[in-house]
Structure I
Amino acid sequence: MDHKMILLTLIGPDRTGIITAVTGQIAAAGARIRDIEQTVTHTLLSLSVLIDFPTGESDQKPLIKELLFLAKELGLDLDFQVISETEYRRKSTRHAYVVTILGGEVNAGALARVSGILADHAVNIERISKLTQGQLRCVEFLIATAPDLDVKAMTRKLLHAGASLGVDIAVQKESLYRRAKRLVVMDMDSTLIQIEVIDELARVAGVGEQVAEITERAMNGELDFQESLRERVALLKGLQADALEQVYRNIPLTPGARNLVTILKRLGYKTAVISGGFKFFTDRLKADLGLDYAYANQLEIVDGVVTGGVVGPIVDGVRKARLLEEIAEKEGVTLDQTIAIGDGANDLPMLGKAGLGIAFNAKARVREQATFHINQQNLDSILYLLGLSEREMAEIAG
């Protein structure tokens, strides 16, 4: 005979002592709590408790009667239903994922569309959390799926819907590794900062339009990165070295970049910038932001003048991915515990290697190939994908 359990649900005004009273009544009856969950929305409490009796089911009715009286005293509505052990175990073996919806506003239409797609795939939403304060800008769904669900197909539909709704959607497996990231590696140009440094240097050198065109095609994956870099650097020949300092002084950080690094550091993360740009700039950003690692290309400068050459191996997509692995190994973290952020085609190998690879305001071709992509103004919005709420971010940042 299938063992029976009782799911109790109490709803009503929140007040001190409810948990004490309810669990005390259950304990006095000799019942066992198999599961418990409580949420409070503003002042409305919802408490669910799954119980059974180790010695049998004969004492269920007296307990329910006592709990009905208790609920009335506490001003709560009590409902209950019988759950079989088989049903409980079947639901317990389902796979858990987190769906994050992020945008300038996450409205009712967006929630309806996303939840509709989940329902179409027989996915149950077990918990909904608001991660922002005030206006609804980030919502997190904890979902349970059948083991045989095609998660990739469901995710594709969600991403397509997100594009039409003007929101970003990410689907991550809920596991220890989602909450135990330890290393964040970032691209520099158009990610950590808002410009492409080589384009700014080219503008000073008088070859701005020519270099910018090559950069655009390279970042979109239309050109070989190494060849395109050598071609662009060759056009910088004769540029005075003090132009690099001039460009650096005017570099605009991406909004939220400093806050992102501050929060990550206070949470104990290691941080790195790995760039297809130039070491002159990554070294200064490392010092300014307090990053742990910085890697980039070395411009050849002789007698205070850029020669048009590059010294040493070029940091292309393959090398970015390799450097990510090397840093992770040095820090003793697994790749599942790493996050990579970038916007260009040369970032794709690094994004694919990391446990969480995020295309940030990326080129169209990059968005199509990246598993996660967000199009938000602030770089620190990435923290929502780690489950951090706006309140928690403010508390950590001080």
Structure II
Amino acid sequence: MDVTNVLSGPFCGYQLGLLGAEIIKVEAPDGDLARQLGANAHWNNERMGISFLAQNAGKRSIAINLKTDDGKQIFKDLLKSSDAVIENFRPGVMDRLGLGFEACRSIKDPIIYCAISGFGQEGPLKDNPAYDQIIQGMSGVMDITGDTMTPPYRVGYPIADTIGGLTAALAVSAALHQKTSQYIDVSMLESVLTTMGWAVSNLLMNHNEPTRVGNENMTSAPSGAFKTQDGLINIAANQDRQWEQLVTVLEAPELNENPLYQSRELRKENRYTLKSDIEKILMNRSTTEWLDRLSTANIPAGSVLSVKESLELQQVREREFTLALDQTHPVERIDVVTNGFLLNQKRLKPASRVETLGESTDSILQELGYDSNRIQELKNEGSIR
């Protein structure tokens, strides 16, 4: 059961669904907030916002009022045939509803119960509201994004929510193999910090405080984004042999002879002087010309693309990374992303389109043994939609 809202939890459920899980999305009668979020105002008004469409394909939607006794009973009936519950309410909300881990385990054992929150279920910050940008700021991500001339910047998409969702999906997948009840407490803050391993470890073990370095790679030089005649190009000559090859491609033996660049450590110490010297050469040709030359020499390099340009890459299109799904009102067709791997050379796909709010409420209740009269009573009293 996916009892989640907006991004971290729904993204977790979507990934589990791609892996083959049957996902029942339990929504409040007014629906997941993400149904009202996205760039198309009309779709938002119809409770099918793009933010919702992006991560809820393949799920069956049932709309239940968990604040009513009958709504709670429906949840418990659903639980009996479920292997896992994922929720991303603030800590304590599900317990106050009488639907927390212990209550669920008393009804269905084994059960995997995954609670996703900003800071975790325990600790002095556990009750603090947490949105993606809050976590980016408190994790240090913003503090190390940008350069010395800029203030801290947020990453340009909700990276904390997404990482939290991936962390939860990984944890649930692993827990399902244990064959015992498991309580998973996912902290978005800790999930993000986990992905910052190099920065965190350099601080903890060598007391190197991470700083904003723009497009530079502090572990090597030359490694970063460089200006060309018509734009930017990323080059990562991280190894000595790559440095030698780069000097050859640039037709600049004087770089190799410069005492400032005689070793990897010296190149790191003098990275900005080196960057300037390399850019003077790169400015003489276009990005495309340099990419051809660098690729031929097997030097890691790439364009700096927009999201649109990235999705249009032949590499991305041929692997069917995005999928078109037929929809119903108000959307005839949607395009969604999938995940970052093929399984047995095949792209994982959602089992079905995105459902409207409560679209499967009746059919799910019928499967649980509720007759049409009882379903209508529940609608009349406001326990379901």
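Read-outs: derived from the displayed coordinates by stated rules, not from any lab. Quick caveat: nothing in here was measured; it's all calculated off a predicted structure. Cβ atoms are built from the backbone, for glycine too; each structure is taken alone.
General remarks:
- Structures I, II, by distance in nm of label points 7 Å out along Cα→Cβ at positions 174 and 198: label with the highest value: I
- Among candidates I, II, the computation of distance in nm of label points 7 Å out along Cα→Cβ at positions 246 and 278 that gave 1.2 used structure I.
- Looking at relative contact order in percent (Cα under 8 Å, 6 or more apart) over structures I, II, structure II comes out largest.
- For distance in nm of label points 7 Å out along Cα→Cβ at positions 182 and 270 computed as 0.8, the structure of I, II it came from: I
- Of the structures I, II, the one that 2.3 was derived from, the read-out being distance in nm of label points 7 Å out along Cα→Cβ at positions 14 and 30: II
- Value 1.21, calculated as Cα Rg over 2.2 N^0.38 Å, assigned to which of I, II: II
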